[in-house]
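A.B. asks: As structure tokens, here come the structures.
Each value in this text was obtained by applying a stated rule to the coordinates, not by laboratory testing. None of these values were measured; they are calculated from a predicted model. Cβ atoms are built from the backbone, for glycine too; each structure is taken alone.
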Structure 1
């Protein structure tokens, strides 16, 4: 198909699903350079009608297949429960429509490979909607890493926890629908760690489950090979509590802390790394005072004006989903079926690691 980069026209989007993430996608469409909302279909027709009332001009289809075959739609955003992602992506691909599928892309790596293979065979664009990878601040971090500003990469620490009561039928928590903290939130940490530090090996992890088998809290460690040296990522996620929801990227020269929640960050702080021995001896009175409770408070107060500390600003309008929308538009305009920012092999590698964790009843190593 001819994309907006070559004709100036916009990609007409159809949405599978009418829940919260579908509404956020539709709301952020107004900030997109390349897309426009055209249609919606839902498992419950009444919900689709209600969605269309919120977004006037949206055509309602009673059936997913009918929407996919419509000449009024160029691309489809799959926003249905996780367990339906594979089947709904395949419906869109079989109709020749570009696919942006909400994370997690599929319930396991085998499903993801099936969808990716179908898209490749049909020469159709297909991408996981890991929207955080497309935020302006993530591009900023990649540039700082590439320039050497942070030094040799050493560690990434990410926490992501949003307390959510478990209930049957909830696609976020119900394991029968592909729910649970591991797939809902763990995929963010893994994907962003890969994006910033490169391919990884799962070194170990543990998952705490509810009586229904839903993953409520999980923690895991990744090892990355970066320029001949190893960097580690430690990631924790939870539906059982609220976490700090920050991301700290640490190098040998500087570290960056992204404001919470990091998956939607528009701001961060760059801080220098100072090694012991560069100033006061570790056992000196000055060093002990610096490490005391009062010393830590004082350092926080003056951090903003100390040399080397800087605020990173990359704000945006809306929720930030417009950037993944525009990535699809740019790829289609350039005749590409794969995004370099979110390629299928990365999606599959993340799902492989999630499977290893999800299949473990105890810690793995």
Structure 2
């Protein structure tokens, strides 16, 4: 039997590069390989030509968050004949998914990729306004998630967050985003190092969005005086400030800008340690990608990273805000790099996206069956 057909609604997609985009792309590709249909509805940017099965909607830039666009809650005609609706984000395009599920009486699955309330302090510097935004965000998330037949959380931490702060009655299940372990594998980093002019010696780094919420300034301060070169891939609104901070510190920092996806395995393989100081992750997909390439991770002991990185096996943690602790963790990973790398490689199959899609398939089949039973009751 062919997999159920799915309409995926998302407020963030290409050309924006982030964990949500990669997850949707990878799940869609795996679904196609299994003979299924997964159509993607997303905000148009004018900078990306849609592939078959991708349906861009009219959109406007969001002034307070660079790279994010506000789409419309429109439902393309081509996605109305599906078995399941999957909303990956809770904003305008995601609301279109809710509308489709309600109009067609279809099962609705939602993904909890991002705790929106955690981003309030990046929209305002006024504490009272920030608290108000957080309360509104949590009330809205509770309303949104309550519409779902199932909520997909990429980690136990995200599931617990939904239960404790959003709605304990939500039918939340853990399904990892998964890593394409065929693509993210140990790679000879020599050509990458030469291409980007990286020096000999230890490299510690990060790739991803340079957003203020990623807390990358903590990494740079921890690297002050460290006997290693800092390598930062990616871009975002905090980049200029980060470059200025690195110049003020005793840090040999190389800002590589956006890295094409095909370069990422070599980037991870070139690093001796991947440093991830973001306290707002619901899984931390780049940490798992680094592990799949044999690179241990230094992670803040907050959010999903507390569990995504296994202490003493795939890396080490430090307390949020503890710059000295971050530096100590980096040095410890560098000292134990060989053993930690071997431990990371032993875990590769656990990270596989194919395992994640198996679980996703079972979930889709369950919500479709439950809806059919409900209709005949």
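A.B. asks: Can you say which of 1, 2 returns 21.9, 75 when Rg and Dmax of the Cα atoms in Å is computed?
C.D. replies: Derived from 1, not from the others.
A.B. asks: 1, 2: which one has distance in nm of label points 7 Å out along Cα→Cβ at positions 54 and 86, as calculated, at 1.6?
C.D. replies: That value comes from structure 2.
A.B. asks: Looking at structures 1, 2, which one was mean count of other Cβ atoms within 10 Å over residues 190-197 calculated from, given that it came out as 13.2?
C.D. replies: Source structure: 2.
A.B. asks: To test your reading of the models, identify which of 1, 2 gives -9500 for helix-only ellipticity at 222 nm (-39500 (n - 2.57) for each DSSP H run of 4 or more, over all residues; to 500) when calculated.
C.D. replies: Only one of 1, 2 returns -9500 for helix-only ellipticity at 222 nm (-39500 (n - 2.57) for each DSSP H run of 4 or more, over all residues; to 500), namely 1.
A.B. asks: Still on this structure, I have one more. Looking at relative contact order in percent (Cα under 8 Å, 6 or more apart), point out which structure of 1, 2 has the largest value.
C.D. replies: 1
A.B. asks: For log10 I(q)/I(0) by the Debye sum over Cα atoms at q = 0.11, 0.14, 0.16, 0.20 Å⁻¹, for residues 30-165 alone, the calculated result is -0.46, -0.74, -0.95, -1.33, so let me know which of 1, 2 that is.
C.D. replies: So the calculation was done on 2.
A.B. asks: Which structure, out of 1, 2, was distance in nm of label points 7 Å out along Cα→Cβ at positions 78 and 110 calculated from, if the result is 2.7?
C.D. replies: Label of the originating structure: 2.
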